[in-house]
1. A value of 0.55 was computed for FRET efficiency 1/(1 + (r/R0)^6) of positions 16 and 88 (r between Cβ atoms, R0 = 25 Å, to 0.05); which of I, II is the source structure?
2. For structures I, II, which has the highest computed value of distance in nm of label points 7 Å out along Cα→Cβ at positions 96 and 112?
3. If helix-only ellipticity at 222 nm (-39500 (n - 2.57) for each DSSP H run of 4 or more, over all residues; to 500) computes to -9000, which of I, II did it come from?
4. Kindly point out which one of I, II the value 15.7, 53 was derived from, the read-out being Rg and Dmax of the Cα atoms in Å.
5. Please state which of the structures I, II yields 13.8, 43 when Rg and Dmax of the Cα atoms in Å, for residues 8-71 alone is computed from it.
Structure I
Amino acid sequence: MTRLPINDSDYKLIQQARDLIALRHKPDIHAVSSVLRTKAGNVFEGIHLEAYIGRIAVCAEAVTIGTAATQGDSDIDSIVAVYHTGKIVAPCGMCRELISDYASDALIILEDNSGIFKTPVLDLLPMKYERE
């Protein structure tokens with residue numbers, strides 16, 4: 001996996017996501033927040049929508065992408081998701097597909113034992129489904 005360094009604007013995205021989930025966290029309802037920056041420099045945010053029937057729950061990344069798309073700016077540069085504890089979390093498989101559908105060159109902000117870094121979404125999605 002490619003490991004790219006993060007910059008000050010990436011740290012701001014992480015902090016914005018942490019601030020958002022700290023404000024909006026509700027046990028069993030809102031556990032994850034997401035913030036993205038588009039190539040135009042616009043920033044959008046969203047929160048996870050849990051449901052009693054799990055199949056209809058919506059991930060924070062999908063809400064965030066939907067917000068950006070609603071505003072006509074969904075060309076994602078970087079995106080991060082944060083659990084209510086403040087931990088950066090990797091996007092699930094469906095979100096990886098969705099992010100790559102909107103911006104196949106998007107960068108995902110991740111964290112592991114070595115620290116915080118960015119990686120291209122396609123590094124997380126080998127053999128991506130293609131319609132043709």
Structure II
Amino acid sequence: MSAIKSFEDLQVWQKTRELVKSIYKITSNFPKDEKFNIIDQLRRAIISVLSNIAEGFSRYYSAETVMFYRNARGSLSEVKSLLYVCLDIVYIDKKICDELFAKIDEIGKMLNGLIKSTKFIRKAKL
């Protein structure tokens with residue numbers, strides 16, 4: 001395993017980047033009148049996950065790092081909640097939604113691991 005030198009090396013960031021592409025592709029097929037509603041909200045939320053992972057990694061203090069990773073986790077939950085809305089109003093079908101949920105759950109577990117390991121490193125330094 002090679003050393004992690006930047007946020008781009010984080011597997012969780014890479015997987016989230018793939019999810020960003022999926023969300024953009026799926027929302028491009030939504031009704032045009034949703035452009036400034038659910039489309040915008042979903043896209044902003046998934047971008048927030050990606051950005052918070054990057055920003056958290058770049059912070060000097062581990063407490064700040066954990067805060068940004070937690071923000072990413074919160075935005076990830078927002079994405080999942082919005083996808084339920086999309087499923088309920090039949091903008092996406094259950095199969096696609098389940099695939100996205102599986103990716104979201106995987107990313108969530110990775111974020112939890114990152115939070116725990118960052119907190120552990122902080123305690124080890126004290």
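FYI, it's all coordinate maths here, none of it is from the lab. This structure is a prediction, so every number in the text was calculated from the model and none was measured. Cβ atoms are built from the backbone, for glycine too; each structure is taken alone.
1. II
2. II
3. I
4. Values: I: 13.9, 43; II: 15.7, 53.
Structure of origin is II.
5. Working: I: 12.1, 39; II: 13.8, 43.
Going label by label, the one that fits is II.
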